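Chemist: So, here come the structures, one by one.
Each reported figure results from applying straightforward, stated rules to the coordinates on display, with no laboratory input. This is a predicted model, so every value here is computed, not measured. Cβ atoms are built from the backbone, for glycine too; each structure is taken alone.
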Structure 1
């Protein structure tokens, strides 16, 4: 083995230190996405004080929001409230059952508000009167409807996506439902908004999906989870649960926007949502 001089040792050590510092900076990069919130998190507050709640969220640092119901407001009223609070409503959620009844109306509403995305957070059985849970054929039928609706949404200048919970990570007839949805959904018309919390709660790792198909996951939901005694999970303040968001969001190279979503609260919801926003303000991947 060739010997190395002290001068070379010092020089190489300094170079390694610089490289290490550079790697540390890369690994501690800020998320480019502004702080977003799924408004389901404040579903109990908005009916009582719609504009006041939005103003408080904006003051916490939230920039973009995702709708979960419109609280009997017209598109013009909705946009006026968002503008007054200094928020942008870039996305909305509609279950497939309601989309099938109001798809043109919802597309027009989203277009008027200036949204970029319409997202379906739940499928539907092909025959709603059929007993029992979703079958694999029901999921396949839903995927076909996603493609059809997605083509209409794209023609209106927006994008259509599907948002998961935990049933998508069940195996039916030897097939993992989520993998089947990815196979059947046409990427030209349907993207996926991965709810990272529910993927982890289902016992799966989001990273392989985000790494293999980064462009298919422009939106994600960020929620932390803790285990219940029965093995299920519920959401908590970010940083208080078991999910390692550093490795997950580092893999989300196709990310355009994340939305914080906290579904349950122990204390004051606005105080806990402020803690969520502060967590993401200081978050580094």
Structure 2
């Protein structure tokens, strides 16, 4: 029997559809924009999950930790006072976005560039996934996990060695993202709010499910502690280096997806200011 003829009932119509959807980017080479933009949300998600199982998991790479909910620590008057004292602090920039409607619910210095520390690691992974059309080696997939879940610098450098500034610029243009310096490590709050929107809504052609699941296993951050424990789908990335301290989250609350992105400089976070800012932005604009 020829190899391209299904030999069992396992080759269903859905399987053929998923293969066809996964092939769309190649078929649309030369067309403007993302191939995913022509698909509805359900089709984009199905396509991304097929890719996750048949490329990432099939490579032998694996996620290392379980995803976990927000922790639901009590929101105290002291934490709220800290938030109100700093929400217009010139050292901070933030963006709060409803990822379902695309509406910005709050922004302050959202286009200001900050040195990102470890923040760009998921975006670097996304650029590599785009460059290779999702066809990575086991080691490359595993280093995406290492860079996102425990923010391992060696894995970040490993990924950056495989992309160029031209790859970064192509990625930003294709997905209509703010023009920042991902490789040189300068981003804005708006950039990451937009990046999370592309991931959560499965608007990247390659790697959305892997990026989401890897960031849901992030082992660091204070913002997750102060959001309500009934938030079970939550992930993000942190960054800190010298005077720079940053927090960011994407999550579903009451079936609506949101992103909160906070960048700071000038040794802003001497205590729990980052957690208070993340909690305050949530309670003011998302709850």
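Chemist: Out of 1, 2, which structure matches 23, 11, 7 when semi-axes √(5λ) of the Cα gyration tensor in Å, for residues 148-195 alone is calculated?
Modeler: Working: 1: 23, 11, 7; 2: 19, 14, 9.
The structure behind it is 1.
Chemist: Please state which of the structures 1, 2 yields 20.0 when mean count of other Cβ atoms within 10 Å over residues 84-91 is computed from it.
Modeler: Traced to structure 1.
Chemist: By the measure relative contact order in percent (Cα under 8 Å, 6 or more apart), tell me the structure among 1, 2 with the highest figure. If you can, show how the numbers build up before the last one.
Modeler: Details: 1: 18; 2: 27.
Checked 1, 2; max of relative contact order in percent (Cα under 8 Å, 6 or more apart) sits with 2.
Chemist: Kindly point out which one of 1, 2 the value 13.5 was derived from, the read-out being mean count of other Cβ atoms within 10 Å over residues 60-67. List each step's numbers first, then the result.
Modeler: Working: 1: 21.1; 2: 13.5.
Going through each structure in turn, the value belongs to 2.
Chemist: Further question on the same structure: So FRET efficiency 1/(1 + (r/R0)^6) of positions 100 and 164 (r between Cβ atoms, R0 = 30 Å, to 0.05), computed for just one structure, reads 0.30; which one of 1, 2 is that?
Modeler: The value was obtained from structure 2.
Chemist: helix-only ellipticity at 222 nm (-39500 (n - 2.57) for each DSSP H run of 4 or more, over all residues; to 500) was computed and gave -13500; which structure, 1, 2, did it come from? Present the calculation step by step, with values, prior to reporting the outcome.
Modeler: On the way: 1: -13500; 2: -11500.
That value comes from structure 1.
Chemist: Something else about it: Computing FRET efficiency 1/(1 + (r/R0)^6) of positions 36 and 140 (r between Cβ atoms, R0 = 25 Å, to 0.05) for each of 1, 2, which one ends up highest?
Modeler: Greatest value across 1, 2: structure 2.
Chemist: With log10 I(q)/I(0) by the Debye sum over Cα atoms at q = 0.08 Å⁻¹ derived from the coordinates and found to be -0.39, which of 1, 2 does the value describe?
Modeler: Matching structure: 1.
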